Every structure is written in structure tokens, then in C-alpha cells.
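Every number in this text was worked out from the coordinates using simple rules, so none of it is lab data. Treat the numbers as computed from the prediction; the structure is a model and nothing was measured. Cβ atoms are built from the backbone, for glycine too; each structure is taken alone.
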Structure 1
Amino acid sequence: MNYNPILIVTGEPNSVFLEIFFKVQKKYKIINPVILISSNKLLSMQMQKLKFKKKIKLLNPSKLNEYNLDNKTINLINVDYNPDRAFEKISNKSNIFIENSFNLAFKIIKKYKISKFINGPISKKSFLNKKFLGITEYISKKFKTNKTCMLIYNKELSVCPITTHLPLKLVAKEITKKAIIEKISLISSFYKKRFNQRPKIAILGLNPHCESVHHYDEDEKIIKPSIKYLSNKHNLSGPYSADTIFLKENRKKFDVIVGMYHDQVLTPLKTLFEYDAINITLGLPFIRISPDHGPNEKMLGQNKSNPTSLLKAIQFLDKN
């Protein structure tokens, strides 16, 4: 293949993803060819509903290296899906379509050594059905990768949760020295390779003010020893209290803040930057990104959704 495409899977068909994809197409001139994996029927119906006009070029996935692609058309690999309307309610009806879309994307990534992959949001409740904590884990399993990391990236400040979509009552059991070391190593390696930078990393404690009245204190027993072990190899410090680390004068000292659980770091980051962040999975043999938002079922077909996160994802991959 003599070009470096960005491969995109739409994810949940009953989401705002194609709407924001159309908006990005209008707003930003994408350099690298974009190959979309979706349903031709769905795409056509939503284009008509949202009054977006662009020619569709159907591609044969077994002959991708024979095409001379650009973004004057929507380069589409069709996956069969038969919706009755442009937008329907999220249900199990679309699960086979989503699964087939991902499986086809993974075959293409492996065959053509694709290095740039974006997936649209999915419904964890419907598609994952409690089998995986999230798409990060779903894709990691498909590529037999055990060491991965969720990095919510913004050029000013990024965050990483040690645990992802766990119920709070299970978080403490999953906070281990091994998990912290793996995540820090992946983050440092990514920043070095991508930006030629040694990132300044803050590590948060688990408990309020990094203190516990319980007989077992994770901050003392696990987090502090992990920081001590890592401090010789990486530019990091902590543990810091989560209630003050995101204050302006504190956060500007760091490139990445690593928290112990999902909402500990994603809530303040989304408050600060809203849609100006992308979800990158570190540790895969390619760069996988998803917009940092869900399907947004309440706004289907209204043409009011913010495309910033998808735009940032494409711009991030379009640089090289």
C-alpha cells in the first residue's frame, strides 16, 4: 500500500458518529485517505436525513493496495446492515453489524499493517453485554495484548486511570504495583516515541488526601512504593491528593496525571476541556483512538452534536 490511510469504524449505527463525521469532512481538509467501514444503506440514509452530500466510493477490502485514494469521495467498505430508518433506538439489533465491522477492520489492520485506527462510540450495555469493561479491553483481547493503557489526551494535559470502567467497590482490589508500573511505562514510551519528550507525570492517591483510617492503606502499601520504584526511570512524583491536583497552578506542572479510577481523572479533564480530548489506547501494535464521548442517543438526527473530539482524533493521526 503506497499510502497511509486512517481506518474508521462507525461503531454504534444509532449514534451521532456519522453526523460528526460529516461535519469534520466539511470543516477540515484531511491529508491522509480516510477509509470508512460502515453500511452503505445506513450512510446514505443518514446523509439524506442530515442534508450532507458527497459521493460514495465503494471499496473491495481484498484489493485496497490497488486503489489510488483521496478524500474527494467517502471511501467506504460496506458491511451489511438493514435499518428501517436513518436513526433507530439502540438495541441488540445492531450488535452483529458492529461485531462484523470490527472484525473486518482488524483483518485489514493485520493484512495491510494499518497504523491509524479510529472507532466511533458503542453502547457498552448493549454491545459488550458485561463481557468486557470497555472497547479498550475488547480490542486488546482481539490482538492478544495484555498490557494496555487508556490515555485521555489533550496537548495541554492528559490523564490515565489505572482501572477503567470498574464499579467503585472493586477498584481497590485492582490497584497493584504491577498495574501502576505497566501504565507508567506505556505512557513514557508513547511520549518518547510520539513527541520525543520525557513526560512529567503526577500520580494520585486512591484515598481522600492520600490517607486512610482503614487498617490497610493502599497509598502507603502500594502507591508510594510504586512511585519510589519508578522514580529512577521516569519523571514522576506523588502521590497527590485528587481534590487539589487539578487546580491551575498544580496541573500546569505536569503533562499527564495518573489516577486510580475512571472518574477520578476523567471528570476534571472533561470539565476543563469538554470535547477537546481523545481516547488513545496505548500498547497496541497500532494507534487506536476514539472520540471521548458516547453515542449520545438523545440527540440523534438533530444535527447539533459537537464534532471537536473526532476532529482532534483525525488531526492527531493526520500529522504523519
Structure 2
Amino acid sequence: MVAVSAEVPELGTDLGRDALDAYSRVVSSVAAEVTPHVASLQVRAVGRGGAVQEGAGSAVVFTDDGFLLTNAHVVGRSASGVAAFTDGSETPFDVVGVDPLSDLAVVRARAGTPPAARLGDADALVVGQLVVAVGNPLGLSGSVTAGVVSALGRSLPTRSGRAGRVIEDVIQTDAALNPGNSGGALADAAGRVVGINTAVAGIGLGLAVPVNRTTRRIVAALLAEGRVRRAYLGLVSVPAPLPAPVTERMGQRRGLRLVEVVPGSPAARAGLVAGDLVLSVGRTAVSDAQGIQRLLFTEAVGVPLPITVLRNGAMVDVVAVPVELTDG
């Protein structure tokens, strides 16, 4: 018997040094491209009882005319603040729109800003892919950390008043994040911003809101109306594989398993129950939470929505009528 082993370059070898040098070049290149577009935010708001509340975080310039994207929890109830860039420039900004249920907010600088960062598509990420976080943790401007996408498809619960929602398809990374990184950029190896850093999930783990089609719709709504109107079904789901016979019949490998149906919600009134495996919504196959969420914007309120599920091995068709999601 011949033993076969995979050779891993040691750090002391030329090959090991070359690998580290290549890694360093990618990280430094991304940092050089992204850092100028990331601002440090300082905000102040008057809370209940007249108490002044101050906060800090980061933001990413995403248009050439001075709009920046950050987290809703960074700006909170503030109407304005100050943005500072790594070139030493500062500008006051005004809050344009806030959406606590996606933890995204848009602000606009009153003076000039660096040009927009390049936005990517988080839907193209894969686990293990190199990512670089740029922000202002603990007040340290222009800080850069690097790591990998350690998981995809995570969920992050959010709340606005009494309305709750789960941000789906959140990016998990082991790039070090600390207070102040919130609102900053998570970029891929090409320097494209694929996420907005939002939370520290634990030691060595951070979460970022993905930049994708759904995010772009949210941002467009914030720019146009200052808020996001959503349709509400009242269900929580996770991706799940379909049985082989269903896959062969429909050409679809995955669906969405309902893990919770809110009592009294449109989904419950339509007859959906926990355990159902959702195959299609609005006559379109769905395999991830975005497949449903991208349908649940203003135009879906009050409009009958056909849903097909697999229940106990049988196809079941129901019709749900989404209502507007409110925080009341």
C-alpha cells in the first residue's frame, strides 16, 4: 500500500511565503479601493425626557451625489449627524430614510463626498470566499479586517415597534467586527461591496446584510419615500431539499419549509401550517427566503397570492391575501 498525502505549503517555504504574499496583496488592494468610500458617522438624538443620545458607526457612499448606506440602528431616531472620511474631510448629513426591519438606512451628505463604491451581488457569494471588512470600530477610522464567508443563509431577527421580521440570507463572516463597524462595507476580493456589516454574532463571528436585488428595492424605496411599505404573510421558513420524485417531476431541487405560521396571519387564514414545504409563490418557484420576500412589497398588499405547498406527499394549492405590515 502506498500512502498518499496532500502537501500543504509550510509558512517557511517559498511556496508558503508566496501564498501569504498573494493573500496580502488581495487584502491591501481591496482596502485601498474601498476605504476612501467608507465614512465614520457621528449622530445625536434627543430621546425621551429630553435626554441626549449619541451614537457612532460607519456608512458606505453608494451614489456619486452623496448618498450613503448604513444601518438603521446606527442612525436610530437621529435626523442628522456628521460624516468623516479617511482623507480628513467632514460633512454634515441628513437622514433620508430608515428601515429597521432590514436594518438599513440612507443618509445624504450636505457637501461633497468621495465617489460611489462599487456594489456587488451577495447572491453570488460562496462559503469560504475571501471578504474584507472596512469600517470604524471603536472609533478607529479606516480599520480593515479580512476573513472568509463562514456561512450563508443566516437569519437575523429585527423589530420595529411591535412589528417583527427576520432578515434572511444574512452573510456570516469571521472577519473581525467590533462596535463601530456597523454600517461599514463587507467587500469581495474584487473590491465590490457585497454586504453592510450589521452585528457581532459572537467571538470571531460577524453578520452583514447582503447587497442584492432585495436590498436594492429597499434602498430605492428609502430614496423615494423615506420608508419601506411591505406586504405581510406571517410565516417563517428555511430552505429544504425536495423529495426526489418531486424534483424529477418539477425540475426543482429545493423549496422552503415553514417552521412557523403566525396565528391569525394571512398565511394562517389561507390554511398554511408549520411543516408545509413551499414550492411556488405567485406561480414562481422559490428555493430561498428572498423568493418570497422580493414579492412582498407595496404592490402585493391586498392582492391574492397563489401558493403551492407539498404536504404529506401531496400538492396543496392555497391563496393568501397579504396585508400591509405595520408596527402597531
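Work out the source of 14.9, 48 here, i.e. which of 1, 2 gives that when Rg and Dmax of the Cα atoms in Å, for residues 39-150 alone is computed. Clearly, the read-out refers to 2. Of structures 1, 2, which gives -10000 when helix-only ellipticity at 222 nm (-39500 (n - 2.57) for each DSSP H run of 4 or more, over all residues; to 500) is computed from the coordinates? That value comes from structure 1.
Compute percent of Cα pairs over 35 Å apart for each of 1, 2 and report the one that scores greatest. Spell out each step's value before the answer.
Values: 1: 23; 2: 30.
Looking at the calculated values, the largest one is 2.
Here distance in nm of label points 7 Å out along Cα→Cβ at positions 199 and 311 was derived from just one of the structures 1, 2, and that gives 2.4; the source is 1.
State the single structure among 1, 2 that was used to calculate relative contact order in percent (Cα under 8 Å, 6 or more apart), giving 24. Structure of origin is 1.
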